[in-house]
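Bear in mind that the values in this text are calculations on the coordinates, not laboratory data. Treat the numbers as computed from the prediction; the structure is a model and nothing was measured. Cβ atoms are built from the backbone, for glycine too; each structure is taken alone.
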Structure 1
Amino acid sequence: MRCAINILVIAAHPDDEMLGCGATIAKLSKSNNVHIGILGEGITSRYPSAAEASKNDLESLKDQAKEASDFMGALSIDFAGFPDNRFDSVDLLELIKIVENWVQKYKPDAIYTHHSGDLNIDHELTFRAVLTATRPTSESIVKDVYSFEIPSSTEWSFGTLKSSFTPNVFVNVTDTIEKKISALKIYKDEMRDFPHPRSLKFVELNAQKWGSVSGVKFAEAFELVRSIR
């Protein structure tokens, strides 16, 4: 019988974890220990200033993230509370130290996080922090690092910032795609109407696309950043 492994999903904002790998979380959590870390607070960039952001809205978003993670079978979710769409206003070292703390706390065998070429600055710096915190020294715990796409962020960079998202790992999520859709419905204020990429219909169509690429009905796609065997 295969032993359970520890999985850590590190996302910039609440809902990124579900958009990027929600169906995979549901699949992995059936027989593994899945933990989620959210670096940013979310939504405050929509206000004239962060100080004017509604505290009730922020708490509601955090509650939605907790509900979604529980629904998908994750064992825990942590929030670091960095300023939304302002990760470049804090020292990268601060992000790295939070990630390092999570790595020490959960001792993950694998980490799933953002792609380096995302349009969103918080996504880009999350990737940078994860890659730095998990550099493969002799004491390294993390063996595998995967990056995921975020609709309306990864593709909207049009490959002009860094490399385009080029997945080479595909997870068959035919049995869990509907659970991902249900989890995204919990984030009721974050989703948009089709044809926006953050619509429920697009999420399903995108999973069908990657399923077609990999020979299954529905799939989530990842770019393997590195793997140590």
Structure 2
Amino acid sequence: MKIGVIIAMDIEYRQMFDALGGNHGRLGNNDIVLWQCGIGKVNAAVGTMHLCQAHAPEAIVSTGLAGGIDAQLQVMDILAASQAVYHDVDCGMGNAAGQVQGMPARFDADPRLLSAAVVLGDGAGVKSGLICTGDQFITDRPSLDAIKRRFPDGLACDMESAAIAHTCHLLGIPFLSLRVISDTPGNTDNHQAQWDTFLANMGSHSFSFVKRLLEQL
């Protein structure tokens, strides 16, 4: 199977590039294409389209960092997102929270990809649940609380997953988001220090789970 792995930021891309040994490679029985899209929903959607047009992957895995917004997630845990939703979309009457009119209220992960991640991650700090996407880098408790009020089951937030899932939904391509928890803005008094510490200490092991998953699919 040909799998596209899409990543937003340089720091994330370098980690996965090193784990893969380049931006093209083979892991297990799968051909892997690594693609950097840039930060935010528009970059994520356009990057996904470019990846699909250039390489025609049979599945897409989004990986990178996310902020934990639930007490069950700690820094360095991994979220295998069972669903993705926009936390900053409101289309008004007749639409669910986060729903783009005419689209699903939430975008479901591909069941096979999700099941493989959950089984592989059993007992290894991998959780499954909802990721909330918006064009904000969440750094304070009031912003986190606002997201949790709309989506009480949300476990983490990022700036790309729902947009990539949305694009994959339109294209009919299986999708999974795997995110390393980099910070927990609602559970610390010094979020900047927590973020800086993560960046200084995160190692390639943070992304080794993704590599192992790709090898086993």
*asked:* Once FRET efficiency 1/(1 + (r/R0)^6) of positions 6 and 54 (r between Cβ atoms, R0 = 25 Å, to 0.05) is calculated for all of 1, 2, which comes out largest?
replied: 2
*asked:* Tell me which structure, out of 1, 2, gives 29 once relative contact order in percent (Cα under 8 Å, 6 or more apart) is calculated.
replied: 2
*Out of 1, 2, choose the structure whose coordinates give Rg and Dmax of the Cα atoms in Å equal to 16.4, 54 when calculated.*
1
*With mean count of other Cβ atoms within 10 Å over residues 22-29 computed per structure, which member of 1, 2 shows the largest figure?*
1
